[in-house]
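So, here come the structures, one by one.
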Structure I
């Protein structure tokens, strides 16, 4: 509140501007508050004109010249320092603004409303100056003095207390601020969120995030809400939030997609995990490399989607430096009784090499040929398998089985 606003308030009570002599005479009879002499009025008016034209230095010169006047009454001094404070605040010279407003309030000469307005503004300046405890003290005192303080003032006090790391006290005021409005601003909920986080009150934090996510729909709130549910061991809720965020197109980074895939796997949902992994590889979010293709194949296998697992293994096998992925592909194809394709995959595995047990590959190739009724090829494969210690016994047994089969066929 500037000095001329204070004068308007005084005028509404019928207080008139009188000369300094008249003031002295009046004060001999009775103390008169809120009176400005013609001399002071002239200089305050002059300063105001400079302020209006943004000639702040000239305004300061005029106001500083008033300090040499011995006959200024407390009200005039308060107005002078108040105006100086607001000039410096407008110039963003916060420390000087604070000093002058402190001096203004020290006289206790302003009307109650102006005194309280100045105190509140001083509290805000303390906040700007990072004097957080002083800001909190000033604003709390202001709230205790006014009737029905606005929720915004309580929010400002809560903000000062948070900056002062006095979180429990801040919680009271942010709660009162939010309770005083229908729909709190986003920044108010964010401050409450910060307080609960600092106090490690994750359940309350999750409730605030639920409101933020529902009202403002920002990606960061959905991600934080999922993390809060995870912290609370509410894994199903964490998954539901992440899945909803994905459906809204919010998950765009590798890490976010990976997190959702991990949640699907953790909750025993391999079909969803593999589907998301496959889609993300197709979209280029995740690289189409050997590691990811192997993971895709394993995930499809856990989902018992053998055709899709085989497709992923075939792609991985082409990129692999050895034949191990072709060998795994052959095992899947054998399980599906796709004998010809299995035999082909095993041939590729043996050609690429690097197998832990080549004899087993020859043995499986012989089995594939056997069930595909390729008797000569089966015998040749079993013969090669017999050349390895690890598969010799099984190969000999299969050769006997093959001979018996051929005898039965010959006798039929």
Structure II
């Protein structure tokens, strides 16, 4: 529409509807045509992220203390707790009205990192343990009726197997163990079954839409837990078999899986896949194959803002998928050590860009986020319990390997337990 047409339409609007209505209509036109566009929204987000990042860099240098972040985050976590119910009931985000087990596990894990579980009374600890245990089914999986749906049965990135992984970590941090064994593991006593099961995961050198890296994360974690906490000695044989199958499929050009024999355009996603598999190598203190290539791949994912994704606005998952293995690998090798350390230093203010004034964190700036179920939804730039835990965990790992850094001056709490939140004492460089 040219300027003459705009002027004519405005004049007609004034004549027919009055000045106020014509101005409002004109503003709507400008907004829809020039402001509410993907290009404008991207520019606005870029400007907002740069502003937030500059502010965080200044704060870390001049005023912000790790103890302040701890206090703010713990206040957010506490604000999600239902005070009028037995201890341990949490909602997922401020917009939510009911408790979900996922949120309770995130609360345990975040409070454990900050050493806040020591503040629990004996009764509070017992109530919390009993609450989490109440969700375990006879087959060993934890199921929450509040988020029951078809996806919970079929998915592995969220749902019952995934929830069970978090429940096990949370119970261990509280000093308890699940009451029932994991029935899913019985089949893994059979080597032929393992080979068939692994083939169906489609974890190879080449990418596949059917690839599933989340299921082996859960299964191997259960096997490691059964071996180390439930006296299932046989589980070690199954673990070694799965790891040998993974080793056979590594892309030696990238140190990852599913990267098409060195295709650079697949490395960003390959690193995210590898995080879910490397984690149980690290727990068992096993060397990963092609560690130098893996480090090259990991470092290549860092963007200009310090996050870890080819896009500038990396999510909580994007960031920890690179931060976790970089922290562990720099404690194991001197390869590109100074570059790894610099990358981790740069990551700290970026992670804090995603912290809100309420002390919680967002999964991704400028976006709403629903994690599997509507009761695990958070609005645009609204804090949620998952992101708060995962982003705190990213900061904690950096603190463990960079003792002179801003988060390194804090005494983070870890246990040597299988899953996503562990740190072996010998891994620390401090």
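The numbers here are math on the coordinates, done by the rules we state, and not lab data. Given the structure is predicted, the values throughout are model-derived calculations rather than measurements. Cβ atoms are built from the backbone, for glycine too; each structure is taken alone.
Tell me which of I, II gives 137 when you compute volume of the Cα convex hull per residue in Å³, for residues 135-366 alone.
Computed on structure I.
Assign the value 28, 14, 9, calculated as semi-axes √(5λ) of the Cα gyration tensor in Å, for residues 143-246 alone, to the correct structure from I, II.
The read-out comes from structure I.
Determine which structure produced the value -24000 for helix-only ellipticity at 222 nm (-39500 (n - 2.57) for each DSSP H run of 4 or more, over all residues; to 500), calculated from the coordinates; the candidates are I, II. Let's see the in-between values first.
Values: I: -24000; II: -17000.
Computed on structure I.
So if we calculate FRET efficiency 1/(1 + (r/R0)^6) of positions 111 and 383 (r between Cβ atoms, R0 = 35 Å, to 0.05) for every structure here (I, II), which label has the highest result? Numbers along the way, then the final one.
Working: I: 0.00; II: 1.00.
Structure II comes out on top.
If FRET efficiency 1/(1 + (r/R0)^6) of positions 159 and 391 (r between Cβ atoms, R0 = 35 Å, to 0.05) is calculated from each of I, II, which structure is the one that comes out at 0.95?
It must be structure II, since only it matches.
With Rg/Rh (Cα atoms, Kirkwood Rh) as the yardstick, tell me which of I, II scores highest.
Biggest value here belongs to I.
Among the shown structures I, II, from which was the value 5 of relative contact order in percent (Cα under 8 Å, 6 or more apart) calculated?
I
Computing mean count of other Cβ atoms within 10 Å over residues 167-174 for each of I, II, which one ends up highest?
Of structures I, II, the maximum of mean count of other Cβ atoms within 10 Å over residues 167-174 occurs in II.
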